[in-house]
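**Q** Each structure below appears as structure tokens.
Just so it is clear, none of the values below were taken in a lab; they were calculated from the coordinates. In this text the structure is predicted, and so the values were computed from the model without any measurement. Cβ atoms are built from the backbone, for glycine too; each structure is taken alone.
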Structure 1
Amino acid sequence: MSGSGIAGRAGAVFDHARRRTRTGLGRVRAGFGQSLQITIAAVGAYAFAEHVLGHHGPLFSATAAIVSLGYGNGSVHLRRILEVSLGCTLGIAVGDVLMHVLGQGLVQASVVLLVSILLARFLDNGTIFTTQMGLQSVLVVILPPSVDGPFARSLDAIVGACFALAIMAISPRDPSREARRGFRTLSGEFSAVLREIAAALGGYDAERAQRALRRGRRTQPSITALESALKMGREQARFTLLRRGRLEEIEAYERCLDALDHAVRNTRVLARRLTAVIRTVRLRPQAVAALEEILTELAEAVDLIGASFAGGSTTAREAFSARARADLTRVAQRLDPAALGVRTYQGESLVMLIRPLSVDLLAATGLPYAKASTIPVQIRQELTEALPVVDPEEDDRPGSRTRRDSD
């Protein structure tokens, strides 16, 4: 291998190591507070079980506290705490009963483990519950009996779970911090998709529109992660004494995510439709320019929605949301195919897809859907006004004048 090849590979390895180091340091900074909480809960539970309850080496108390708090983003801590405590308690109870019936040994341990896992799956589908119940039951059979009594380890697990619950209740962690970070990530991805669609339309590039569709589909993991973050934030706001006042804020975030989810889905449909339009017809230059401008302005509004989650104060968030709402209102009131220079049904189909997209984005700024749906400009109603409005139930009712006897 030449010297330049070795140098290039060494540089690539160095860049990879630098990125991994930067990512790792970011995780350390983000998880320092939670790491401190886990440490306090584990050490406190161990000390309580050892010095207050008089248990010898109560490792299960520290283990239960660590497993209960855990690290998973969006995990439901209260459910995890209950799964750990109940799983440990039932597992030890099952193991103790079966040990007295079957005795100790590898064969007995296999039977105990199988029975415990099947019983856990019958009672609940939680992974942690099944793991804890199976683990504790088999340890009862394999390990020497505890000098503190048959249910000492079960009590240790309950102590660990209680300490985890106490730490969770007094935690100063902001329940909306992860959600705000997730909104910024999602809005950045979403606005990039809208700009990609606008560029595809401006260049009349079907392949670029197809790339925008694929890029839009890749936003789903961000939506899923944000749903989990809001679920955890709601739980923290409900059970943390210092953060109960943030529950209303979390609920507003949930409504915003619901609207953005609908907007992203509509954008995927728009990208797919645009691909077909570009491949089949040629829109007028005036229509192309107008629609490209509309899509760019929608992307800028999404950026403002994302910026509303960057500031820490409610006033700053409301200011960004108000700016986005005003911009979206101006866009929605221009969404008339005739005013945009659209003369074909293919172009009209694009406008008709952008209209509900603008409504979804208006709802994402905090506007109720009932109000947001009235903002887009009214368009011609010839097709609907030419037909009578018929109640489907009345239409098929015997004796109705509108009933179709031929059916």
Structure 2
Amino acid sequence: MPSRGGAGRWGGAVRDDPDAAGGDLDWVSSLLWRGNLRAVRGSTPPAGHRPVERYLVLPAATRARALVPLGAPRAAAAAVSSYPGLRPARRRAARGALGLSARTGTLGLVARDRLTVCAPDGAEPAGPDPDSLVAHLRDLLGEPELVVGVALGTPGPNRKPVLQAATPDGRVLGFVKIGWNAITAEQVAAEAVALADYTTRPGETFDVPRLLAEGTWRDLRLSVASSLPADVRRHAQPALAPPTRITREIAGRDGVTESPLLASPYWRRLTRRVDEVAAGDDRTGDVLAAYLGRVEERHGGAPLRWGAWHGDWAPWNVGWSTGRLQVWDWEHTRGDVPLGLDLLHWFFQVAFVLERADVGAAIGSCAQRAAAGLRELGVDARADVAIAALYLTEIVLRFAEALRAGAGRNPRFFPAALDVLEARP
């Protein structure tokens, strides 16, 4: 499943420069294999070691974006070509070709770089606390032959590796998300709570992956979600958000309340988060604090409706199967937020990511494009300006918090988003 991400900071194997050649590969290797295990580039183990796991690196070791398991052709094919319906036609064809290469054993002619995970000769391959996350997952899921494909994630504020766990015959068991720092661990834990809730109380108008397992391994936070339907298809018209009845069900899952902004738990959380960023004594905190003061002055008494949100409502986090919406990536979900934030987020992402609008134009248009859906949600038109102001605060704050946690900077978003905040009344 898709995921976002930030930069790594692990031990001696990780380079301070995330753009350094091979830095991404070093980063993910230091997460997945610990203790006496060594992840080396190439196919030959160092003296005194034996191979325990082998991977192809795509597209290359210096630009690693995925690890594909060697020795299990069908699992390798699943790693590179599963869920073709979620991809545009051109990318679907390319992934299909990779899948065919994997099944026929010729993928190594396309991708020549390899990663070999080695253990010292004579060392126990596993145990109650194995040094390999893959070995831990085999125990956790009760699949002794389990293999994984690894998606490193796109560099960004919330980057985290996602593992596709499969059997050697290519049956996808589920997806493992890894929280490796404070912010990503919090996100993985939040998603596990959400998936557990939907596992026991399924949605009426949409489907959510089941939570298979969750917990910790070493200093990592883990959640394991069930696989998506094999026939899932992408949301073909991103300019149109999914039916509002779905957003309404998410918003009202634990009830909807109404109160003035300043009397809400959301406002208390928001001010605390801004205060924490402002304590960093830089422009980001100053701009956010000043803008929040203007929001309080203009909208503090505004009566708003409060409910839950998905938190990352975007075209790449939903798909369709047999007429029902499939919804994943619940890392940012929570209750007691202004009704309508999900709709604004959808249209901001469509404008900023898909249409490549600059951040000011994307922020300026998202409330207008969401207006019809807001009315369907029962949001009074007089609240639109307040909701837009709170969404702007939320999205800038989210990026600022990720930056404080060591994530990479999106040059299209920062510092332009701060300029937008400063220009807003």
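**Q** So FRET efficiency 1/(1 + (r/R0)^6) of positions 301 and 373 (r between Cβ atoms, R0 = 25 Å, to 0.05), computed for just one structure, reads 0.90; which one of 1, 2 is that? Could you put the intermediate results ahead of the total?
**A** Values: 1: 0.90; 2: 0.50.
Computed on structure 1.
**Q** Ok, one more. Out of 1, 2, which one gives -12000 for helix-only ellipticity at 222 nm (-39500 (n - 2.57) for each DSSP H run of 4 or more, over all residues; to 500) as computed from the coordinates? Numbers along the way, then the final one.
**A** On the way: 1: -25000; 2: -12000.
Matching structure: 2.
**Q** Then there is this: Looking just at percent of Cα pairs over 34 Å apart, which of the labels 1, 2 belongs to the structure with the highest value?
**A** Details: 1: 54; 2: 33.
When percent of Cα pairs over 34 Å apart is computed for each of 1, 2, structure 1 gives the biggest number.
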